[in-house]
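Right after this note come the structures.
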Structure 1
Amino acid sequence: MLRRYLYVLGARPDRIDDLVQDTFVVALQKTLEDRGAAAAGAFLRGVAKHLLLRERRSAAARREVELADQVWHEQCADGSGDQRLAALRHCVGRLPERSQQVLRRCYAEGAGRQALGGELGMTPDGIKTALRRLRAALRSCIEQRLRREVAES
């Protein structure tokens, strides 16, 4: 949950594990009362968010983190993050292989648009447009899938 949260807040993929580890170090240093899983999760998310903010000094980057945090609370705080993740995996699995490759290389492996464009014979602007379209298609697919799950339950 903490890794996903940091990813949503915009942490660089190569920094997520370090931030999670630092979060747990801070948590171990504090003497905390057992107030349940929800309170522990909120505490850990708060620590992780502040560690990420410490890494990002600019006001624009801080606004991005705050907005991402707001989206997390609006859409995932009730535990629906697992449902959203399952819907995302389903929707990505339905994409053509080339689209999956673009997503994997960009988001999982951190390839830049220049490098990705060179690999796929596209311009960086073409990669940017492809990513924008893929994100829109995935958003639509996920929303439809979640609405269908709510209707069925």
Structure 2
Amino acid sequence: MSFRKHIHEELFPISAEELFRHLHTPTSICKWWSAEHAIVLAQPGGTYAATWGASHDDPDYTTVATISEFEPGRRMVFTDYRYSAKQGALPFKADFVTEFLVESHPEGATLRVTQDGFPAGSEADEFYAGCETGWRDTFAGIRRFLEDLASSD
């Protein structure tokens, strides 16, 4: 079976260490990702989980992944994803791997997210397109979050 992946990269005007910290701090995640709850055990073999929706007991959407690699200040890799959505299961089998890579840049830090494991067949087209939009929206959320932080200082 062949697979496809998303790669999205942007420059942010903060240090790599600060950007990386906001990627795994639950309070920050809830703000930039618009999640209701986030739980992170930031270590190799740890957990990265978030929920969305008004009900704590019956969220609209839940995602949980294992942090298979954790290099503080630089890189996290998520594997072993588990999803739950009120609208039902994914219409395909997937084994997603997502890498967050933060690198210093003279103007701040770059964040590159690579999400791999989307089946190449048409059964995944809608979900793939939705994730592509989702990553653009996520990066916009990170940008707004950082602007709000800067304006509150």
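Bear in mind these aren't lab numbers, they're just calculated from the coordinates by the rules spelled out. On a predicted model such as this, the values are computed, not experimentally measured, just so you know. Cβ atoms are built from the backbone, for glycine too; each structure is taken alone.
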For relative contact order in percent (Cα under 8 Å, 6 or more apart) computed as 21, the structure of 1, 2 it came from: 1
Structure from which 0.95 was derived, FRET efficiency 1/(1 + (r/R0)^6) of positions 87 and 103 (r between Cβ atoms, R0 = 25 Å, to 0.05), options 1, 2: 1
Comparison of 1, 2 - label where Kirkwood radius over Cα pairs in Å is highest: 1
Distance in nm of label points 7 Å out along Cα→Cβ at positions 31 and 143 - structure with the largest value, from 1, 2: 1
Mean count of other Cβ atoms within 10 Å over residues 95-102 derived as 13.4 - corresponding label from 1, 2: 1
Origin of the value -9500, where helix-only ellipticity at 222 nm (-39500 (n - 2.57) for each DSSP H run of 4 or more, over all residues; to 500) was derived from one of 1, 2: 2
